[in-house]
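Just so it is clear, none of the values below were taken in a lab; they were calculated from the coordinates. Since the model is a prediction, treat every value here as computed from it, not as a measurement. Cβ atoms are built from the backbone, for glycine too; each structure is taken alone.
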Structure 1
Amino acid sequence: MDVRKIAHLSRLELSDDEAARYQEQVGQILKYVEQLRKIDVTGIEATAHASPIFDRVREDDISGDRLSREAALANAPSVAQGQFRMPKVVD
């Protein structure tokens, strides 16, 4: 794999030292990928996560001490109609 060609396609400028260093690193990465390809994974189910549990969330619990609207808005820099007022970020 030619690092100079990849750099050109990516519109990156590389010094000779950088090109040599990256060429070596890409070679090492490709050797490692080749090692991974040799591993027998037949019978192993493909997964996207290490744990089979997804989106574990707790139940909403509104018991206990709750913050009143007035207390929540007390330190807000700007309030309008009983809500936090935020600056416009999109034109």
Structure 2
Amino acid sequence: MLWDVARATLLAQITYASPSWREFVNADEANTLQTILNKAKRSNFLPSDFSALEELFDSVDSALFRAVLTVPEHVIHPVIPPHKKTGYKST
């Protein structure tokens, strides 16, 4: 249960809107965020095999992109161009 609370509080603060600000984080700030995650793992607030900061950001980005593509009611969905059909088969 402690891991669930840490995910709901600590990770929510780190990943909140991360797809929009992730690219503006410099190396020192990224190291600080990774240090916070490492301390949480050492204190057993997160599992020891918890992913690194970059992997966490990648999963949040992927989840957002998946939601935009698959949920027609998503606010960003109308901006996605329609699927272009070509005569080629993908493998």
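A few remarks follow.
- A value of 5.2 for distance in nm of label points 7 Å out along Cα→Cβ at positions 34 and 58, calculated from one of 1, 2, originates in structure 1.
- Each of 1, 2 could give relative contact order in percent (Cα under 8 Å, 6 or more apart), but the derived value 28 comes from 2.
- Origin of the value 1.2, where distance in nm of label points 7 Å out along Cα→Cβ at positions 10 and 42 was derived from one of 1, 2: 2
- helix-only ellipticity at 222 nm (-39500 (n - 2.57) for each DSSP H run of 4 or more, over all residues; to 500) from the coordinates reads -15000; which among 1, 2: 2
- Among 1, 2, structure where Cα extents along the principal axes in Å as derived comes to 55, 32, 30: 2
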